Structure 1
C-alpha cells in the first residue's frame, strides 16, 4: 500500500510506498489525498455521486475520485488530507481516517 499526506492546497507533504506495493498505488494515494483536500470532504463522496447518476463529476479536475482520501480537520478547518491506495477501498479509507485523526490527536 501507499500512503500520502498533502496540505490544504493538495500539495505533497509526505509519501510512503510499502514494499511490494504497485507503483501506481503511490500516484493514486496522492490523488485521493489531493481530492479530499481540495474538495474539503472524503473522496468517496465523489465516487458516490458518480455512481449515483451524476457522471458530470467525471469532468471535475480531480483524479482521485475513489474511496480512500480523507481530509485532516483542525478547529473546523481543512488543513490537509491523507490518501491511501493498495488494499480494498474500505480499508484504504479506514487507514486514511486513522492517519488523519492521528495528525490532530
Structure 2
C-alpha cells in the first residue's frame, strides 16, 4: 500500500477528532497510532503539481488531491472510507476511487 507522506499525521488527526467526539479514549487512539501499518509513504513534492490541479478543478483540498495524484501516477486505485471524497471524485476519476465497503471480502 502507498500513501502520501502526510498520511500518518492525517490518521493521527482523525483519531484526535474521534477522541474529542467521545468515540475513542486517548489510550485507544494512542494504541492505534502505535500500530505498524504496512504503508509505504511517498514524498509529496513530486505529486504537488498534479494535486494542485486536481484540487483546483474539483474544489477539494490539496491534501485529498495528493492521494488521487498518487493513485493516478501509480496506475492503481485509491481506497477511501471518506464518503465525501468518494462522492466528489468518483465521476471525475472513474475506476480510480474505490469505496472501502466495496472491497470484496
Exercise. For structures 1, 2, which has the highest computed value of distance in nm of label points 7 Å out along Cα→Cβ at positions 27 and 51?
Worked result: 2
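A value of -15500 was computed for helix-only ellipticity at 222 nm (-39500 (n - 2.57) for each DSSP H run of 4 or more, over all residues; to 500); which of 1, 2 is the source structure?
Traced to structure 2.
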Seminar exercise, completed: When relative contact order in percent (Cα under 8 Å, 6 or more apart) is calculated for structures 1, 2, the one with the largest value is 1
Problem set entry | Structure responsible for 7.3, with mean projected area of the Cα convex hull in nm² calculated and labels 1, 2 on offer | 2
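Values quoted throughout were computed directly from the atomic coordinates according to the rules given, and no laboratory measurement underlies them. A quick note: this is a predicted structure, and the numbers were derived from the prediction, not measured. Cβ atoms are built from the backbone, for glycine too; each structure is taken alone.
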